Structure 1
Amino acid sequence: MGSTEWEALKGWLIEQRAIEEEVVSPEGLKRLDLSGRSLEELPETLGLLRGLVVLNLANNNLTKLPDSIANLTMLNNLDIRRNRFKALPEVLAGLTLRSLNAGGNNISDISVLKACRHLRVLDLSSNNLTTVEGMLSPENELRTLNLAGNFIKEMGSAFPLLQQVERLNLSQNILSEIPAGIGEMGEIVEINLSDNRLTKLDEAFFFLGLEEIDLSSNQIRVLYLHDLDDLETIILDNNPIREIEVDESFAPYLKEFSCDSCELQRFVSVPSLELESLCFSSNAITAIPEEIGKYTKLSQLDIDGNGISELPNAMANMTRLQTLYIGGNPLNEEAKKVIKVLHPDICDINMKTGITVEKAREEDLPEMAELIGILFAIEVDFEIDYDKQLAGVQKLYRCEGADLLVAKHEGRVVGMVTMQRLISSAAGDFVGQIEDLVVKEEYRKMGVGSRLINKMRFIAIEEYGYKRIQLAADMDNTNALQFYTRRGFRRTNLNVYHLEKSK
């Protein structure tokens, strides 16, 4: 291909607003962003860009890649997420990619991966995979692997091929057990197994060098925790666990332990004195033992929604506690005295004097539009445009079947949430669609978000009698996903798609 081809390609790239006119040669381009342009195909001349290191093709309508992509021998990072691929393109076999993001497609065939031995980061989330059997090379160099949101039933034969993987996400699949083969993952430090059908874990699991474990939303009923010497975080939320036995060998440096919305009837004590966050929200616990005082580094304690009436005096000495969720318990007067010793700002039941949650008024709308800008700053699918956001909340404010709540401190809006009434054919009735939950950064971890979502939930179910309330969250926003899960929401296997009006 000569200068004529380059001029044609350059013209096309300028038309796509991907490069400036000052670019004089294809060799000078190292990074190219063609994301979000509704492209259905790419020009064959793209292979002229032999110096490309990073190529972003996300959020288009591509079903194939041009053969000339094979000429991009310097290409290190390729992003083809949220397109319409049904199989990973064969042309990838000739590249030496280190990072590939193919999430959010319709992919069921990944056999080309056997030839992609240099990959270190691979994202295949939200596709149609039912297996990875025979699709990975034994010589692969994978370090991070994301298989979330597929239909994988078992991983037994694949675990031995992932000996160098450090971070593995298998959430939102249909796994029922973790077999002994996982013991060969000698480098693993982080694993997400949430939203599966797990009932048991092989003993080999407890001798891994894991630092973070997410087992939320499975079907685990009984659990014996031991070893896991390097563990710092374990999340067991939304399992039907009634009993957890903890060995003295378990996780001596554990910092976060969460059992939100399980079926525990008693407080579970862990050996670690490094604990910083402890959550037993929405269980059936009736008593907090004096030994809670040994967790002198605890900064967040969530025990709301239990049957607790008494609190140990040892809690008054927990000087590092910054956040205490304890609402929804039948606390007696002595327990309330223990809470009064703590700083009032850390406790959700004491926050009413400083922060109010109320229905939005018209004069609140400009501040709400600014808050939505904060929300969109972390959601990659949306653009920040104050005028559009203000117009949106104004229309929503005047819309029948919409509710807007704000959290206020000293007369200023510091948080908000909205809900719209929809009709569900599945539920056969009205449902509520919750959106725009956001809290100013300096007011986070103070229970503001919980109070907003709880009040909106009360309005939806108790006042309106909605059959269901639902919401959407960015799949990459781990904090938001955990927040919603801990407030009773359950993930589904549905993906949300947008079709924008052509400009």
Structure 2
Amino acid sequence: MTALHERTAVELRDLLAAGELTPTEVTEYFLDRVERLNPEIGAFATITPDLARERAASLGRRPGKGPGEGEPPASGSLWGLPTGDKDLWNRAGVPTGFGSRAFADMPPAQESDEIVQVLDAAGIVSLGKTAAPELGFPAYTEPLGAPPARTPWDLTRGAGGSSGGAAAAVAAGMLPFAPGSDGGGSVRIPAAACGVVGLKPTRGLLPVGSGIDSLGGLVVNGPIARTVADAALLLEAMLPRRAGGDVAHPYSLRAPSYAAGAYLAAAQRATLPAPGTGTRAGERGLGDGVARIGVTTSSAWDGFYAITVSPEARAALDAGVRALAGLGHEIDETVLAESPEYAPAFRTLWMGGASAVPIDDAETLGRLEPLTQWLIRSGREVPARQLAEAMRTLTGYERSLVAQVSAYDAVVTPALALTPRPIGWYDAENPERNFEQQCQYTPFTSMLNVAGLPAITVPTHWTEPTADAPAGLPMGVQIIGRPGGELTLLALAAQLEAALPRPHAFPL
């Protein structure tokens, strides 16, 4: 019999809906796996078994029925499925640690954040808080005062960040899928490091906040999952809808969206959008099933830092491109326009966002890690005019990159420039060097947050086995879409997934 953690989220959903499993059975199974594996993986910052059991039991009760009886509600597309909340999000009754020793003694949150409420309405069971780095700034999850999140493929290497705990939990079969947030690559980086799928949606597709909450609109929420279809299933649930099926979005910034079920259908059928589909999003409708795909290893950080694409990253890109060409897609090598203005402007914006962290007392600020202190203090020294100029510069870059990407149906880059980094690789004392290392590890992600474009990472290659990584290390590609181009991305990623299956279902 197939173990529950080997089932996809779509399969678990169907078994729950058919009554072959109950939320309590699924919750107990995954809680046991979390409690056994978390000490070596570091995927969860906080485990909440009592709350999870209470939630699962409540989902199984209907009026006039006994415990565990009744049918799942008509609403709630993720009824009974377990997942976790990123430790940057508030859940009522649970402390939020923000990945920082400075917040280790915080009382339980009084109210849940919107993304938590949206997923609760979809019927999920939260098993706890997935690990994140301090305040979500680093591209790795190795907070001081807590165990690092490790990629299950090699426990000497990190899971990436900032949604590192979520990706590690999914890769290790501790969760079927997990939500994350992405301000500079924080869904795609850990997904790539852990050999799973990570989707950053178009800016404005999912509710996440406004420009005040995320300076420059960099941060978006997105799904992490083992399969493309599972990522699409979670994406559907993260997009709240009214009873009639229309998107219930509380903010004025909106990206074009599709009817309920369209994202999952694209992932499951792996067919590109038909003619006329998604015209609001700028997609041309690929009725012949052939996409024009640009391929590049250039990035917005070229020339500012020494960016080197490792042989492993190149092998992953080549494997993905060969598979896409073998499916009949048109492949064009391309080079992004040089953008020497990008790096200094992005650094200014990143620091400007950090300056708004609501920490003013010297004692708490002094308990933060060197990188975080540097970002906050540097940001608070940035003049308003310099920040405004950086925002204007990045707006120009956004227009340029959107135009370059829109010349194709999709653009493919390596997911990461280097293999998953060893634990402790990042400079803990020199924040300037630390920031540079992060950009060298993952130069292909932040530019898409600036441009608001959607992108998905999918594994395409495993390195040669070693003593620490007996199955090899996962490497993959990033597929970038036009604004609102999630259907095309999901279909292309599903095609790659079918053409290049993972060598092992689970590393542990």
Structure 3
Amino acid sequence: MSDSTPADDVEPASASPEGWSDTALSRRALDAIADAEPYPYWTESVEIPESNPTLVRDEHCDLCIVGAGYTGLWSAVIAKERDPGRDVILIDKGEVGGAASGRNGGFMESSLTHGVGNGMARHADEIDVLEDLGIANLNEIEASIQRYEMDCDYERTGVIDVAHTRHPSSYVDELREEHDLLRSLGQRVEWLDQEAMRAEIHSPTYVGGLSRPGRAALVDPAKLAWELKRVATDLGVRIYEHTKATSVEKDGRGVLISTPLGNIRCAQAVLGTNADKPLLKRIRQYMVPVYDYCLVTEPLTAEQLASIGWKRRQGLSDITNQFHYYRLTADNRILWGGYDAIYYWGSKVSVELESRPETWAKLSEHFFQTFPQLIDVNFSHVWGGAIDTSTRFSVFFGKALSDRVVYAVGYTGLGVAATRFAASTMLDLLQGRKSIAARTDFVQNKPLPFPPEPFRFVGIQATRWSMNREDQTGKRNRWLRTLDRLGLGFDS
């Protein structure tokens, strides 16, 4: 079944650079991606570490972790920090950091709830606790990076949520309300009017922004994954790559994890498989994979950098449902991603879906609308990847097999920092620790499930179309209002 939807036919209001027709801008946008390499820029930023061996015989350990993305890597590191004598095995069907963890935008948000607005809508009674846990988690990540001397281009830049000329006025009002809410929670935030916003980053499309200094950081995501691999190995974690877990089941008083060439018997297990098909059937109704796409420019010259300002190098994102996220890399490229979020029939996940030229072309055009002074810049890399999405837009937790197995999934694109919180919390759940995090409703409760196919596909496409319409008009239609009443309010 085709993935095209009515939303594909709806575009933002035209905002072509001065002197350029829409046709000329579209042609330039295509030229800009014509020679781009179709794989993540991050894989060229540093030498890729050697692969670990494949598991070819039966093994025993205290803790087996399935999935060597951030969730699994942080779980391995924290498990060894808490108990250096614990025997830990980490396995992955591919290579460490080879999926979402090595190909995302590198935004480390302190929020665990995909923003305070979404948190208030779903976890109002404990939003202050969750915000405190989120900033403490980000601080712990920074401390770990320093302690282990991780070379991952970490920058505590903060972020700005940007309002554009094409955004409905109601969105700007909501952003002001979020500013007031964050201030009431004691956070340091700053409202930027049009003049202040354009002085910070030079774009003729900006009309305002909400600056959150200190609440987020930027990182090279692939370097972070590979450095976590180094740290885990130094701590004594045994890592097997190209080792796919095919099942997980009880084994006496422990757990049996099967792989094609060998089985792993362990006392406990952590599942951190992100957007892949879950090993436990019970998870499948709560999570769907959604594909996200991005571009990276060539390195900007000193003159080009000066033309956009951006001296404090904050991460930026739009405030619409279908939003862009963008940032500077260590070598002064601009990563530009988001907007389209594509769900494929049957929750399909495959390498071929990481390529979507029509989305890359759309993103390229949006880039030049935002930064017309960079009209001569080309893109060096284009790629895509799957995001594990839940109906509450944030990670959820669970236990299985008589509490010997724990899992965390559903980050919805906000996992670079939240994975460490998830890892620590899962280990608390395994150990029976009554930590503040483990006692929250956020951890104890699950989101509402997605319906089965074909209702899942039809519902997601209708929602995507409706969100795009809301971005144009500022009004939620009857479909979105119905989802709001059901607790399925798609607002991200």
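Here are a few things to note about the model shown:
- Cα Rg over 2.2 N^0.38 Å - structure with the largest value, from 1, 2, 3: 1
- Identity of the structure behind 3.2 (criterion: distance in nm of label points 7 Å out along Cα→Cβ at positions 92 and 204, calculated), options 1, 2, 3: 2
- Given 24 for relative contact order in percent (Cα under 8 Å, 6 or more apart), calculated: source structure among 1, 2, 3: 3
Read-outs throughout are calculated quantities, based only on the coordinates presented, and are distinct from any laboratory measurement. For clarity, every value in this text was computed on a predicted model and none was experimentally measured. Cβ atoms are built from the backbone, for glycine too; each structure is taken alone.
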